[in-house]
Structure P
Amino acid sequence: MKLEILDNTIVLYINQTDRMCINFDRIDEVEEYFRNILLKLKEYYSVEVKGSYNIMVYIDKKEGMVFRLEKEECEYYNSIHQLEIRMLHEETTFFYELEDPFSLPMDGLDIYLYQGKIYVKRKDKETDYTIYEFGRIIYENTKRILDNGKKMTIS
């Protein structure tokens with residue numbers, strides 16, 4: 001699990017090994033899974049989520065999930081001890097933006113050059129997980145990288 005907190009937004013990355021199979025069409029499964037995530041946030045990161053949030057879930061079946069929680073300021077919301085959520089999900093392909101392309105071995109990675117930046121994605125599940133530490137996870141609008149990026153080969 002990887003956590004980023006930016007102003008009124010919490011971004012939580014859950015890799016495939018941490019993710020259990022979840023059916024997003026069954027609201028009870030989603031609520032139970034998310035409740036467990038919130039408990040982990042409080043226990044491990046001392047982050048307590050209260051109030052009203054819009055939650056977008058980005059799913060890459062090979063990589064895992066990204067939960068993007070955006071706090072919504074509501075004048076009508078009275079209780080500070082409850083959580084109100086609106087959750088949407090979208091399937092996507094995760095990429096990792098690298099500052100230094102030589103920071104990790106490129107075996108098992110597809111490499112793309114797009115708008116002067118280097119993006120990589122894992123070819124298979126056996127690829128080294130250090131990519132999570134060196135790369136910034138890109139999960140929104142990644143189709144543009146696939147469609148318009150130049151796929152690189154390293155020999």
Structure Q
Amino acid sequence: MSKEEHERQLREYITSKSTRIFSNSNKELYDLLINIVFTTADSINWLLSNPEKTKQFITGKNFDLIKQYIESGKQLSLILTGNFDSIKSKFENLTLKNPDFNFKFIGKKINSQDVLTWNNIGYRFSPDNDKLTGIACANDPEFTKKCNNLFKKILNS
């Protein structure tokens with residue numbers, strides 16, 4: 001399937017709030033999902049726990065996308081765990097001017113999987129934080145609530 005077809009399919013899943021669970025297990029598909037979520041969602045929670053495999057998704061053009069999202073007044077909670085030292089100051093600077101941006105940096109790796117949720121109904125979950133393998137669903141409020149409870153617990157600790 002071409003990149004355009006994947007993008008169309010992912011965008012359709014998300015905009016139609018599909019209940020279908022779909023694989024999202026390589027760099028290209030993960031990057032597409034991030035771009036679609038950040039251009040369509042009103043609220044996002046994101047936990048990244050493996051800098052070696054995920055740093056590329058929050059730097060460069062994606063950092064610009066994240067910054068634009070935050071500056072538009074939409075809600076983002078971002079938790080980075082592990083050695084993200086080289087980029088944490090960029091996100092700390094964004095917290096100064098953007099009250100809807102919750103950022104937490106934990107310099108050590110914690111026992112948690114990478115999770116992305118949006119609009120309290122959609123998620124991308126990576127069961128093995130040492131691999132990029134993941135599944136996603138654009139409409140599963142029950143599982144998304146469980147993921148969001150993890151965010152609350154970490155943000156409030």
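Just checking, which of P, Q has the largest value of FRET efficiency 1/(1 + (r/R0)^6) of positions 116 and 132 (r between Cβ atoms, R0 = 25 Å, to 0.05)?
The structure with the largest value is Q.
Work out which structure the value -13500 belongs to, where helix-only ellipticity at 222 nm (-39500 (n - 2.57) for each DSSP H run of 4 or more, over all residues; to 500) was derived from one of P, Q. Kindly include the intermediate steps, with their values, before the conclusion.
Values: P: -5500; Q: -13500.
Going label by label, the one that fits is Q.
If you work out relative contact order in percent (Cα under 8 Å, 6 or more apart) for P, Q, which one comes out largest? If you can, show how the numbers build up before the last one.
Details: P: 20; Q: 29.
The structure with the largest value is Q.
Mean count of other Cβ atoms within 10 Å over residues 36-43 computed as 14.0: which structure among P, Q?
Details: P: 14.0; Q: 16.6.
Source structure for this number: P.
Looking at structures P, Q, which one was mean count of other Cβ atoms within 10 Å over residues 28-35 calculated from, given that it came out as 14.1? It would help to have the intermediate numbers written out before the result.
Numbers: P: 14.1; Q: 18.9.
This value belongs to structure P.
Check the numbers for distance in nm of label points 7 Å out along Cα→Cβ at positions 12 and 124 across P, Q and tell me which is largest. Before the final figure, lay out each step's value.
Details: P: 3.2; Q: 2.0.
Largest one: structure P.
Starting from the value -0.31: which structure in P, Q was log10 I(q)/I(0) by the Debye sum over Cα atoms at q = 0.10 Å⁻¹ calculated from? Don't skip to the answer; put the middle values down first.
Numbers: P: -0.41; Q: -0.31.
Derived from Q, not from the others.
Since every read-out is calculated from the coordinates, none of them should be taken as a lab result. Because the structure is predicted, anything quoted here is derived from the model rather than measured. Cβ atoms are built from the backbone, for glycine too; each structure is taken alone.
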